[in-house]
Structures are given as structure tokens and as C-alpha cells.
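Just so it is clear, none of the values below were taken in a lab; they were calculated from the coordinates. Keep in mind that what you see is a predicted model, and the values were worked out from it rather than measured.
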Structure 1
Amino acid sequence: MVAPQVKFVVLGHPRRRDQAVWLASRLDAHLIMDYASRGANWGHRMAMEWAVEQDGRVVVLEDDALPVDGFETLVGSWLERFPDALVSFYLGTGRPPQYQPKIAEKLIESDKTHSDYITLPRLIHGVCYSVPQAHVGNVLKRWESHKPADYAVGDAWGGVVVYPCWSLVDHQDGLSVERPWNNALRRERRQAWRLHRGQPAASA
């Protein structure tokens, strides 16, 4: 059972409405739908505005996140272990390309030291993450609306980010529902480097 203080919020786009509704139902999550196509930055800010009003830790998921079996329990364990850290439950291949060599290097090092997580100086994915409740207000104060959503969250956080070596969600690597912020075509495979042994739950 997930720890009672952990809540979930799902960010949905109308073109993936069924997936968003399925995911929110599976996690008993609050659902934010971007019917006006305001973009990912807006959606993640709305998630933070909802989170700041809650009385416990909130996990944010995009509608193309694919949680592994046992996701809620696993999330609870990581958040108990890192109560004061921004934790990303997805570590993905492909994007952003400039971080991929460093991720590979850190994963190799984690194998050598038998560590089950790595840290990076920035949040590089918005697929699934959690900001410590006590810091959500500061994240909102420092929010920059012109940035890609993941960078907006991570830069407002302003510290290192914890990434489990074995992601707790995979990424449904379909077509993007919004134009990339830099207009670059995305051809890379965007899936978890390593996925926790529990397989992603079947989606709708």
C-alpha cells in the first residue's frame, strides 16, 4: 500500500485523453487536462499549484508515463528514503542528447559501487517526478514560464536530482503532442535506460 501522504497528479492532453483518464483512475490521481493547448510548462505549473495546497508529498506524471507493477509502493519507499530531494522516477534514453553520455557513465559507476541511484544537476525529464512538499512554494516563486517544463521545474528547484537506476515508469514513445520548444525533430528512442523488474501496467 502506498504511504497515505503520497498523492498523484496526472497531466493530460486531449489527444491522449483516454490514456490520461486511465492513468489517473489507476492511481486515484488528480487529473489536469490541457484542453486549451497551453503547453507542458503551463501543465506542470498547474501541477505545482495543486501540489502546494496538499498536505503531503505529490508525484507528478505525464499522460504517457507507464508505471511498473507495484509503482505506488515503490514510490512510497523512495520518497521515505529521500524526503528532502527532488526525485525523478524516469531516466530516459535519447532526450536530451547532451546528457546521455553522462548518464551512461554514472550508471556504469553505480554498478561498480552497487548503488541503486544516480544524481544529476538538473531535472531532464518531466515524465514522473516529485518535489518535496516543503519546497513546492519556492519552486512556484522561482518558476520561469519560457522554459521547457522539465527545466522549469528543475531550475526552480535549484539543486541536484535523484534518479533511481531502475526507473519506476517507462515512457510511451509516441508522437509529441506539442511542438518541441526548439523546433528540433525528435528521432531518438525515448524509453527508460533500465526499468524496474515489475513490468509496465497495461494501458487503456
Structure 2
Amino acid sequence: MFTGIIEAVGTLRQLSRRGDDIRLNVASGKLDLTDVKLGDSIATNGVCLTVVECLADGYVADISAETVSLTGFAHYQVGTHVNLEKAVMPTTRLGGHMVSGHVDGVARVIERSVRGKAIEFWLEAPHALARYIAHKGSITIDGVSLTVNEVMDARFRLTIVPHTAGETTLVDLAVGASVNIEVDLVARYLERLLQTPTETASSGVTMELLAKSGFMR
């Protein structure tokens, strides 16, 4: 589990194809690796990866064909910068939101502008994921926890404050760029709950209750 609060920006220094899978060698930048051991998880541009080899200044991880098909890793190259976050511990502050590191798909940047000192982006998500994106809800973009400020069908607007821009790869995003997205976990669980009307009714959870509690607009 992660929070979407990025700890460092790393660099891909090697990508090795192994059939449909990919093995990554990641230079971890300023990420503190002193407490990282074999088998630990590190979110790499929002993707939960397992460390298979610990290096003095980075780590090696494998990406399955399933993950490659749902993320931007199929198009990454040596030198690509990636957002890094180690898995949370019980003492970690939950400064962002609950992030699983299981990317749902790829969105595309369709507009970039400057508003005051912040950067604003409009992105377009796959239509199958649009129903999970809510106004003032949370979304993860390349591993970064962000608040959705506006929604129009499958398009949504994000505001990147200077600190977030300076500490992540988001400052480099241009129109046409693709980003990994993970929708809010709560939205997924609510959908599943509502798909079982008999169990939902017996549990006391109804559409009216969800709307009254602020989960629906």
C-alpha cells in the first residue's frame, strides 16, 4: 500500500525484454534505500513493483506482460524519469490517499496551462474508467496522489502546485503525453457492493444512503 506522496524521482537505466515481460534497472536518485530489502515493494510511476535485486544506488524489478499492457511501461526508454515511493509502514503519515499500486489504465494529456503559480492539466481517461473519476475525488497520476477539480465525461482537470511539480515528473508533462492512472479504491468497492443488490439491501447500504453520505452526486 502507498499514499501517492512521492519520495524521489528515479531514472530507468536499463530495460531488458524477457519475452512479454520487462526487467527494469532503476537508479533511485535521493530515495533512501537503507531499509529496503529483497521482496519489498516500490511504486514506480504508480506501479507496485517487487525488488528482486538491491543495488547501492537503485534496484531491479520485473514487470509482467499484464502490467505492461495496462501501463505506459511498454513505451518507456532508458533515461525515462519515474516517480518513486516506498510502501507505507504503520507509522507513515497518510498524506495522500490509499493507493494500491495496481494501475487501471493510461490517460492522455489533452491540455496544459498555467494558472498563477500552478500548472493545470486536462486529461482524458479511457471511457471504461470515467465512471470512477469524481469531482473532488482522489486519483493517482504516475504514482502521484491528486485531487480531481473538474470532470466532463471522460475528461478531468488537475491542478499541480509548485511543490508537487518540483518533486515529481509531472512538471515535464506535455500535451499528448500518456500517464498511468489508478482510480480511487473506494469507488471500486462501492461499485462491487452495488452489483449485488440482495446483499446490499440486507447490509443496509442503499443508493439513497450513499448519496446522503456524499459518495454520489
Matching 44 (percent of Cα pairs over 22 Å apart, computed) against labels 1, 2 points to structure 1
Taking relative contact order in percent (Cα under 8 Å, 6 or more apart) for each of 1, 2, the highest value is that of structure 1
Candidates 1, 2; helix-only ellipticity at 222 nm (-39500 (n - 2.57) for each DSSP H run of 4 or more, over all residues; to 500) computed = -9000; producing structure is 1
